[in-house]
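No lab work stands behind these numbers, since they all come straight from the coordinates. The structure presented is a predicted model; accordingly, all values stated were derived computationally and were not measured. Cβ atoms are built from the backbone, for glycine too; each structure is taken alone.
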Structure I
Amino acid sequence: MGKIESVTSPEHGHAHEQGPADPALRALLVERLAEVLDAAGLLCEPEELRPYECDGLSAYQCVPLVVALPANEEQVCKCLAVCHELGVPVVARGAGTGLSGGALPHAQGVTLGLSRLSRILEVDPLARTARVQPGVRNLAISEAVAPLGLYYAPDPSSQIACSIGGNIAENSGGVHCLKYGLTVHNVIRLRVATIRGEILELGSDGLDTPGYDLLALMIGSEGLLGVVTEITVRLLPKPECAQVVLAAFASVAEAGAAVAKVIGAGIIPAGLEMMDKLATAAVEQFVHAGYPLDAEAILLCESDGTTEEVAAEIAHVSEVMRASGATQIRTSRDDAERLRFWSGRKAAFPAVGRILPDYYCMDGTIPKRKLADVLMGIAALSRQFGLQCANVFHAGDGNLHPLIMFDANEADQAERAAQFGSRILELCIEAGGTITGEHGVGAEKIGEMCLQFGRGELETFLGVKRTFDAKGLLNPGKAVPTLHRCAEFGAMRVRRGQERFPDLPRF
């Protein structure tokens, strides 16, 4: 994606103001970290630091002061203790596939990369659990336990590359999260290093733990509260059978309404995804998934379980889709075709990236009953800003991923894309939804947090942050805005004439 603006812009509030680093402090920091890390674990030269300047949201970039790559939990704790003592910010980083700038470096801070902590430590097939380090790839867990007839359910589109530690930070989902839940529903224990370098153990092997649910608090906290060093995940048995229904519709509104009708019929599919015509056209050129190109929108609805359960649910889904106006219904004939249908959905982001030089992937969640209305609202915004927008999303749980296409080499297109994305998030709020589903707030949506939450709520969030990180050193400037930041964001919206949502539909 083309660069939208500097990370220090107060208009969007994408990071703290970051001046030049103190050379003496940097020298001391490097000296102290060199006592902890081996030669391969400490990167200081400009050419070594540049690959870490952004995560998957490449619109915002910042070169870190240094990069630390610990090889084990002890080194993680010692690095954090050094940074706490010296008052140096720390940004934890997994595989760098995040899409909200959550791993955007701090110019005066350490980027703490966890890629070397990449071992699967233990698999318990009887308890159906796996104990892994944060640098393990999401898909690697399922690959490792496949011979046991097990798998790890959360499957974000980036699962071939994204790390389980990053999934914890963002509470990632995936195409099967409708039935099997998000990361928070599939993790039972964590080991977490605090900014002081101490280890917390959260969760348990039992059904519950006494006291507050700090495990759920940590999952999705975007690196603001601690650094995860070990994860125990829940494994599931592979279903006996799985099939996908592909349903085509003559309008986006009909497809959106069909989603609500499927859920309203009491069906909880393993996955329920939607793509519009612009997205399917891009995908067909890229992976040839077999999607109908004349449909304005398609739904992919998967059923899994026993052969009898799947047959009954597929018949019910097909009946609902037909009654909802589907112009074509196809059912995967074998597992190869089922995987081909899903390959198109999972390749949607890179496929859209082939159409124009840049795209901006948004992430918001709305009530399922509002899908049709919100999609029409996004279409209206597309016309207003003069930019194409492909819709690809987890329809079953209302998690939208509009892909705004633009060319950063053209005058003002990048800025228009940023404003378009912000309006989509406002649209989600107006519909009674949220500004994120699984990508997190990061640096990208910190301004819109001021619209989602009031002063009292934000003060409570900041209070939780201070409890774990009194100095504010862990991932500063991300996820939770200060009240001063909200004032700046409000002033920017007044200048743009956005304060009354003039062009958004009312719900």
Structure II
Amino acid sequence: MPDQEKLLHIVLLHSNDIHGDFEETDRDGLKTGGLPLLSGYLQRVRREEKEVIYAIAGDMFMGSIIDREYRGLSTIKLTNALAPDVFEVGNHEVDYGLSHLLFLEKCADFPVICSNMYIKELNRRLFLSHVDIVRDGVKIRFIGLLTESIAERIRQEEIVDSSVSVRSAFGELGKVFEELKNDPADLTILLTHLGIEEDKPLAERLDPDWGVDFIIGGHSHTFLTEPVRSGRAPIVQAGFGSGQIGRFDLTWDREAGKLSDWTWQLVPVNEETSEEDPLVSFYHDRFREETNRKYDQTLFSTAAVYTHPGFHRETQLGDLFSDIYQEIYRVDVFFLSTNVIWAKELGPEVTRRDLMISFPYENAVYEMTMSGERLLALIRHIYRREAWEGANIFFLFSRALKLCIEGADRAVKEASLAGEPVSSRREVRVGITGYAYKNRKTFLGILPEEESDAVRFRRLSVNDREDMESWLSGCGTLTLSDEGRLRTVS
């Protein structure tokens, strides 16, 4: 057999964590990234090489106004234009809801895989566990694995909360290989969205009989200059965004029936390595024009530029939006977790785009009715020392409440609501978002046995951002008042 017939060259390209990075940016004086350039690079390689595979290791969603406005449908349409051969679910693919993701999967022109997400009662996977791609007689198997941290997001969906589970990645991998033991592949690649620090121990635990050749990862946004060699399979990852792409050049020896050589590199996607794909540019421009028309209009203004420099302290934006939530939902006090605000600063002119970037997630809103004594216990739980040190979610609150926190142990020294001691109030209506409600035992210290007796819950809204936009559009200029409502003393 002549050498050129004996050896098969396969190019395997991969991306991860693109996160709505649709538009090019300037990097070192070069147009870099954006889906038109990324698509251009893919098309160039497909013209130059006979056998090409493109895989995505999760998190196409979240990161752009276009993605959020169309709830991922724009992203699926643009990803269809990239024509991936396989796509592993990432944790941000469920940000618009798991039910919506199942709809988006039907809009995809590419297979979506994930072996360890299950419908509990049916013991059935939501997605394909793997995909086999054949290139000139060589079967290349991709098995999908997703980080278990996605379960935290799924718990916020009431409909699917108790119906879906994310199982151990390693445990499910063993199960997949057992299921496929009579259907071997020539090359086996794990397409994971676990993060580099989970990929490493996974590589070390791999059974040699499984024959895993490579791990293509995502989730941790890790830029690599060379593969990580840990255990039995080299690990690669392509950072995040669309400004670069991972590239394997694989040489398959037909006569020996095995991989004889391979190289990997992280290739920059810029105007030197690629030309823009005009079709992807056309689709992207249409989405951008529509969103710009809607989101670049001023929604409201603020009396000054207000800031949000950290998650474990009182901030101006935390105070301002806690007050806004209290006004909208007419509760006695509103507790707002600081991590729901993504903006570092806002104002004086605030557009719809600014609001959406500042509050990327939509939440339900709940009212808790409790006694003043129970509210005081809740306050002590919220502001225990672990919260100040970052081990728990930190909350800010609307101006009706005033607190004084004392000492290294963060003891609550004083607590007043509308000028009265909190403990003297017979009944208090407290507002929280759905994220806090779903994690009420951990974040708020509310035990199941207290509900309907010591604490009564009522849902006020299914979408806080829509309510905010409606309220803010008629509010004129907002001025922050009552800063320093959370005082700390030695």
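When helix-only ellipticity at 222 nm (-39500 (n - 2.57) for each DSSP H run of 4 or more, over all residues; to 500) is computed for each of I, II, the one that comes out at -8000 is II. Once distance in nm of label points 7 Å out along Cα→Cβ at positions 183 and 431 is computed for every structure in I, II, the highest value turns out to be that of II. Structures I, II were shown, and Cα extents along the principal axes in Å, for residues 143-398 alone at 57, 49, 32 was computed from I.
Identify which of structures I, II gives the largest calculated value of volume of the Cα convex hull per residue in Å³, for residues 175-310 alone. Largest one: structure II. Can you spot which of I, II the value -0.49, -1.47 was calculated from, given it is log10 I(q)/I(0) by the Debye sum over Cα atoms at q = 0.08, 0.14 Å⁻¹? Clearly, the read-out refers to I.
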